[in-house]
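Listed after this line are the structures, all set down as structure tokens.
Quick note: the coordinates plus some simple rules give every number you see, no bench work behind them. As the structure is a computational prediction, the values presented were derived from the model and not from experiment. Cβ atoms are built from the backbone, for glycine too; each structure is taken alone.
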Structure 1
Amino acid sequence: MRADISGYNIHTFVSGVGAITDIATQNGFVFWSRGMDYGIGRVHENGTGFDPNFISLSDSLFEATGLGVDSQYIYFAQFLDHGRIGRAALDGTNVNLSLVDNVNAADVAVEPN
């Protein structure tokens, strides 16, 4: 869903995203983590290019609970199984599921660069 800055004019600009656990925007895209659906989705801010499986994490059973994005990378946190923070390039390549291990992070914040 999307609304103007006042909180009014609410409308759905994309549907079928699954159970969202976090959301972030960067470079004209909206990214969302899907927790127990094991993945990260992406769509253009205008609603085109919808990809609910932009980064699939199902092979690793990585439950992305938190999400942060900067100008180069998407960072995602997993709280379960001793916790870890993963990272991927903004184009969805170079996925690293263990950038930081044993942190029990439920979310991740990224400083803009």
Structure 2
Amino acid sequence: MNIITCIRQKVIMKYIIIQKIMCVPIRARHAEYSILFSSDDDNSKPSEYLINVSLNAINKARTVSLDDICEKMKTGPYWPNVWPGEHYKLLAGFIAAILEEYFFTKT
């Protein structure tokens, strides 16, 4: 059995298990299950720096343009411009926030 066949079988088994054991409550083009854990008993907490960078990144993500990436895409949907459903603008916001901090606040 080659690696492609092995991977294909594992993916098929994953979806069979999800469909048979974990009832999917709605119909959607794509769905994934997730696991949530409590955070009140977690020893790690976000630092003030992380919170500030995150807030700055979110603010930048609201206005960042990814049109140059969409122009290179042959057909839609143009996921970089879907907001807030996709992560591309948030990632671009983090890059802009971190670069801004690095280049403009270093002494």
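Overview of results
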{"quantity": "Given 0 for helix-only ellipticity at 222 nm (-39500 (n - 2.57) for each DSSP H run of 4 or more, over all residues; to 500), calculated: source structure among 1, 2", "calculated": "1"}
{"quantity": "Mean count of other Cβ atoms within 10 Å over residues 37-44 - highest-scoring structure of 1, 2", "calculated": "1"}
{"quantity": "Source structure (of 1, 2) for relative contact order in percent (Cα under 8 Å, 6 or more apart), computed value 24", "calculated": "2"}
{"quantity": "Of the structures 1, 2, the one that 24, 14, 14 was derived from, the read-out being semi-axes √(5λ) of the Cα gyration tensor in Å", "calculated": "1"}
{"quantity": "Source structure (of 1, 2) for distance in nm of label points 7 Å out along Cα→Cβ at positions 5 and 77, computed value 2.8", "calculated": "1"}
